[in-house]
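Since every read-out is calculated from the coordinates, none of them should be taken as a lab result. Keep in mind that this is a model prediction, so the values were computed, not measured. Cβ atoms are built from the backbone, for glycine too; each structure is taken alone.
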Structure P
Amino acid sequence: MSNTRTITDHLLWDQRIGFDRMKAFATNRQALNNSQAGINLFGIEKFPSISINNIDGVVGNSLGFGPGSNFSNEGMFQTRYSPSTNLNWVRGNHQMSFGFQYEFTQLNIINRANEVASLNFQTFADFLTGNLNGSSSSLLQGQSNRYYRSQQIGSYAQDKWKLRPNLTLTLGVRYDWDGPLVEKYGNLFNFDPTRYKYDPATDTIVNDGFIVAGNNKLFPTHGAGDSTLKGRQWGVGPRIGIAYSPLKNVVFRTGFGIYYDRGEYFTYLSPGAGSGISGPFGVTQEPPLVIPVTPTAGATLSQPFGTVRPPQPSGNPADFASLLPNIAALEGGANDFPFGSYDIHNQLPYTENWSLDLQWQPLNDLAITLGYNGNRGRHEVLPIPFNQPGIATPQNPIHGQIYSYGYQIAGVSAEQFNTFNGGNVDLRVPFIGYSPNAVAYRASGVSAYDALLLNVQKRFTHGFQFGGSYTWSHSFDESSALGLFYNGNNPLVPRDSYAPSDYDRTHVVSFNYTYQLPDFAPTKSLLGKIVDGWGMSGITVLQSGQPYSVVDFSGSIASIYYSFNDSITNPIVPLAPGVQPSQAVTGHSGAFPGLPALNPNFFAIPFIAPGTGGVPPCDPVTGTCDNFETGFGRGGRNIFRQGFQKRADVSIFKVLP
């Protein structure tokens with residue numbers, strides 16, 4: 001809704017207000033509830049997720065039914081209010097503009113995962129007899145809804161100054177404050193590495209670094225704000241533009257500006273999308289507000305969690321601390337915690353944009369534009385595993401570990417442990433108790449984009465218009481397609497993954513045309529209404545394919561860091577030494593079985609030889625060697641490219657009188 005008021009001939013004032021609401025919620029239909037099925041879940045009537053590991057008893061096929069996805073029975077309801085106002089004032093050679101914009105967003109996350117139990121059985125016979133597998137069954141207890149709020153403020157001032165009839169200078173400045181997320185009831189948590197303390201002498205986590213928002217009425221962390229963030233969430237962006245016309249049919253334009261954008265989003269508060277509590281809604285299923293309950297001894301399908309419902313968690317941070325295992329527990333295979341967070345020191349991401357173009361109109365019906373656009377991105381958000389294990393060596397021990405291994409190989413006496421995530425991975429992390437897959441979304445990335453553009457538009461007689469454009473461009477970054485994973489090499493050294501962006505297209509050629517057929521009969525006649533007014537329009541695009549990489553997160557790459565439990569990175573599989581990307585390309589599309597697009601023989605797993613890089617030497621008694629440890633590769637990101645792509649769209653239209 002908008003309102004415009006003309007105050008004087010030179011002063012115009014407009015006011016606007018916008019409102020939008022979005023809903024995205026997924027649920028499961030069920031033919032019967034728990035009481036009808038004879039399952040006691042303390043009055044909960046949503047049918048559980050049931051899985052059977054070995055359904056046939058021969059080849060180990062599994063079977064699952066019920067709402068087993070991390071994305072069912074949950075969703076979001078978002079409401080946004082956005083009032084704004086602008087004042088335009090013309091005074092002499094100056095055309096000045098001033099504006100202010102405010103946005104208030106409420107994002108309600110409704111997660112009913114605490115109403116859906118997860119029940120697991122080893123075999124089909126166990127399912128028939130109700131013999132529950134307690135180690136893989138759970139029921140979430142607690143408050144799994146969140147009510148996030150955020151505010152944004154933007155204001156600007158701009159002066160378009162006509163210095164000469166053919167020369168215009170535009171100067172402006174904009175202030176942006178993209179307020180961080182807060183939770184209505186203070187149910188917002190984060191991790192502060194400066195607070196974390198571990199005492200190796202007593203094997204005790206003295207301070208887990210866990211912080212609670214300042215507006216939490218029960219357990220706020222001293223010194224924490226309502227958002228828990230400490231980094232600057234505002235920025236001032238200058239703008240400058242020049243337009244110069246040396247001839248009546250020639251215009252030069254150039255400009256520069258700094259543009260800020262929101263960095264924090266709700267999905268960044270969750271662990272990576274691995275197994276268990278994870279995915280975009282994982283943050284609403286984490287301690288201390290939500291605690292998983294495991295089956296009691298002798299649990300059955302009819303009574304999986306006993307007869308009395310366990311007490312609801314209080315939200316006390318001490319409950320979270322009690323879940324973090326120390327080294328002794330990790331050595332025994334205890335599960336560590338896969339925390340997700342938005343780094344408390346993050347600042348707003350921004351881009352520096354600049355442009356230069358020439359527009360020439362040699363004829364009244366012909367316009368040619370030649371230009372350059374570029375930008376540099378700073379403080380871009382990357383999912384960084386802040387607890388990635390270090391490399392322990394005899395010269396650089398970590399928590400008492402002098403070797404590094406992701407797999408425990410029988411016969412290698414130096415490999416004493418097989419922790420929950422594999423080998424001694426969990427014992428080499430910077431923060432004992434947290435998972436190697438714990439993630440902090442950090443505003444530390446950089447990007448670059450440069451493009452040359454040529455555009456030609458020509459109007460012909462008899463209703464025909466034709467245009468064509470060509471763009472040569474390159475886009476580089478350290479990780480693209482930001483989501484739940486880091487796509488690249490070692491995430492602690494993002495520069496090693498600096499390469500063409502996933503969406504980079506070097507060449508783009510496009511043609512557009514419109515042809516209006518002439519009238520064949522008088523417009524007002526019946527025949528004219530049928531045969532007149534027809535036309536055709538179309539667009540044809542020829543463009544380079546997008547680049548892509550070969551990745552493997554199953555343990556073939558970086559096993560020394562993540563074993564086979566990598567839930568946060570998609571590490572690159574490098575080419576063999578001396579091999580060029582063109583040598584690995586077969587010439588096939590890869591769409592048909594037996595005809596791969598790439599030759600696997602030209603790739604090499606980055607094995608780490610025993611006795612080097614932290615890997616234990618071969619056992620002096622048995623002679624057994626750990627030949628299975630791998631590290632990250634170097635380079636190799638987006639070195640391949642899809643085939644050239646062609647698309648043509650044609651439409652036929654009719655203009656009604």
Structure Q
Amino acid sequence: MSWYQIVPTLMCALALVIVPGGLLAFAAGARNYYVVGLAAPLSISLIALSAIVAEPLSIDFGAFPVVAVTAVSCIAAALLRFALRKPVAPPRERGKWPRSQWLVILAAIALAGLLIGVNFVQIIERPDNFSQTYDNIFHMNAVQYISDTGNGTSLTLGTLGTGPDIFYPAAWHNFVALIHIITGAGIPVAITAASLTIGALIWPTSCLFLAAVVFGPRPLTLLGTAVISAGFSSFPYLMIGFGVLYPYLLALATLPVAMALLSELFRIGTRRAPLDPRVSSLLFAAVIPGIGLAHPSVLLFVLLVALSLTPLPFIRRMLGPVTGRQRITTTAVMLVVLAAAGTVVVLIWNIARPSRGNSFWPPFQTEAQAIGEIISLAPMGAPTNWLMLVLVLVGIYSAFRHRLQRWTLIPLLLGSFLYIVVTSFPNGDTRYFITGVWYNDSYRLAALLPIALLPVMIAGWRTISAAFERRALRTTPSSVSGTSSLLGVNVIAVTILVAVSQGEPVSHAVRSAAANYGISEGSRLLSADEAELLERVPRLVPESATVLGNPYTGASLVYALSDRSTPVPHVGNGQNPRAQILVNHLDEMLTNPSVCPVVEEIGPVYVLGFGGGEIHGGDHAFPGTDEMSSATGFDLIAQEGEARLWEAVGCSTPAG
């Protein structure tokens with residue numbers, strides 16, 4: 001499949017993250033870059049919430065519930081806006097933007113999108129390729145499950161219908177399922193379109209929104225931020241390589257918007273007139289569902305940042321012209337608020353933390369090594385990112401010099417502390433309590449690190465670019481206008497930044513991620529023969545049939561890739577009693593009286609046997625299909641290399 005063929009699917013994905021949220025932001029009174037920045041996070045919230053709302057109303061998830069929830073939300077936002085009589089955008093941002101400002105922000109989005117998009121294309125190679133990783137077995141089958149059943153609610157997705165309802169954050173799966181349902185594209189193609197949309201549009205736009213809200217929409221600040229967003233080794237590239245952690249990718253891509261809204265809510269980090277706190281609170285609340293329903297751990301980081309920022313308004317008041325009695329009262333109120341908010345965060349932290357059994361990733365380095373990786377923006381042994389190192393150091397210097405930028409050190413310290421804990425603290429209760437929310441997984445917190453350091457790096461770039469502009473204006477000949485001089489500085493600075501940002505750290509990340517894509521005889525999940533057999537399954541197996549296969553070998557992808565049901569759709573799913581009988585005893589159908597009633601109940605049963613081994617080199621027993629070469633009651637109907645497809649016919653054959 002060529003990349004030109006994915007254009008209609010990609011256009012659908014782009015529309016899904018721009019139109020619903022953009023309409024809601026506009027209805028709430030947002031204008032200019034507020035609409036641009038808020039559109040995608042609000043769209044994700046609307047899509048994820050529409051799936052939850054549709055299920056109890058017995059409405060199949062798809063375009064209709066998204067349109068309905070968007071319409072209701074827009075009406076509610078407009079009414080609330082009228083009641084508050086307060087527009088979203090600050091006074092000087094509400095008017096019509098000059099064409100030049102629109103050109104700058106669109107150029108910044110296009111520049112970042114091009115840089116990241118090219119790298120994503122190099123990683124994925126073909127639009128119909130898919131990540132050959134452990135987690136992708138669940139992700140792909142979850143998208144197929146939502147499309148099949150019309151049930152996309154996060155409240156029940158965890159077992160894909162094979163066991164008791166379990167919560168699983170489904171915002172990403174809802175988004176991809178919508179693309180799949182609307183366009184009819186195959187699930188791998190829909191995932192590719194979603195990945196490009198998240199990485200090359202949502203992520204850089206969120207970064208630009210943070211830069212514009214906190215530091216103002218200066219052209220060189222925005223263009224530099226666009227390049228910076230494409231220059232990290234650990235995000236977004238790591239998240240489409242390791243795992244694969246698509247939901248976490250989506251949540252992290254929208255995190256800068258939440259941080260920008262927090263800066264508005266707490267009235268910090270900007271010299272512009274901040275929003276009405278009521279409006280900031282409502283916008284923050286509207287963005288939160290999308291983040292939490294994409295990946296709750298990112299929501300917990302947002303809450304951690306919010307908790308850390310909570311004392312700042314009280315401290316600002318205490319440093320003002322207040323009496324001793326007022327200072328004591330303010331201190332008491334601050335302590336009460338902190339205690340209450342801290343208790344809530346700890347409770348949520350404990351509830352959201354996975355079990356110890358699932359938080360098994362070990363530490364692997366010393367604290368000094370972790371600190372070195374943080375400073376050099378080279379987590380998980382990546383090459384040193386000298387550009388980011390300079391920006392971080394200049395940003396820290398700038399934060400200490402400018403009072404309004406000091407808050408940017410808070411997410412930096414939080415993200416750094418979490419990375420130090422997960423990579424270097426000894427296994428034990430302390431490490432589990434702090435980073436168990438992220439499964440004690442160093443890769444997840446390595447991906448969080450660039451976002452935590454992003455405000456400081458933007459501050460660093462703003463300081464450097466402002467110095468360039470001042471020098472250019474001082475040295476510009478009188479025959480050259482100041483505007484022309486600044487334009488030249490912008491072009492030169494951004495060109496240099498692009499060249500430096502796309503160096504070895506990014507190349508290393510692209511190469512590492514690309515190793516998990518493509519189908520060959522040495523593929524980690526599906527070999528070329530296995531993929532070829534799955535492509536033949538729809539012609540060989542009736543739609544009413546059930547196909548049994550060991551999910552650890554990738555055989556359960558028959559659901560997502562061949563549209564045939566399987567009783568064990570993912571390696572982490574529990575098995576219902578019928579599935580247990582098939583998994584453990586199917587090859588005993590001629591002698592075990594419990595087998596044939598199950599086969600007759602669920603319809604024709606087929607078996608996929610993939611001989612290439614399991615993902616991660618495991619060896620999980622599937623006794624009912626482990627010895628198919630010597631089992632009786634099966635007909636071999638297709639074979640590609642070591643990959644085989646059998647039909648279970650023993651229950652339809654008379655005994656004796």
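Tabulated results
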{"item": "Which of P, Q yields -1000 [helix-only ellipticity at 222 nm (-39500 (n - 2.57) for each DSSP H run of 4 or more, over all residues; to 500), calculated]", "result": "P"}
{"item": "Structure with the greatest value (metric distance in nm of label points 7 Å out along Cα→Cβ at positions 195 and 539, set P, Q)", "result": "P"}
{"item": "Structure responsible for 6.1, with distance in nm of label points 7 Å out along Cα→Cβ at positions 395 and 627 calculated and labels P, Q on offer", "result": "Q"}
{"item": "Label whose coordinates, when FRET efficiency 1/(1 + (r/R0)^6) of positions 187 and 251 (r between Cβ atoms, R0 = 41 Å, to 0.05) is calculated, return 0.15 (choices P, Q)", "result": "P"}
{"item": "Of the structures P, Q, the one that 9 was derived from, the read-out being relative contact order in percent (Cα under 8 Å, 6 or more apart)", "result": "P"}
{"item": "Among P, Q, structure where mean count of other Cβ atoms within 10 Å over residues 283-290 as derived comes to 24.0", "result": "P"}
{"item": "Among P, Q, structure where volume of the Cα convex hull per residue in Å³ as derived comes to 264", "result": "P"}
{"item": "Structure with the greatest value (metric distance in nm of label points 7 Å out along Cα→Cβ at positions 507 and 643, set P, Q)", "result": "Q"}
{"item": "Among P, Q, structure where Cα extents along the principal axes in Å, for residues 43-138 alone as derived comes to 88, 34, 18", "result": "P"}
{"item": "For 1.00 (Rg/Rh (Cα atoms, Kirkwood Rh), for residues 59-266 alone, calculated) the corresponding structure among P, Q", "result": "Q"}
{"item": "Per distance in nm of label points 7 Å out along Cα→Cβ at positions 515 and 603, the highest-valued of structures P, Q", "result": "P"}
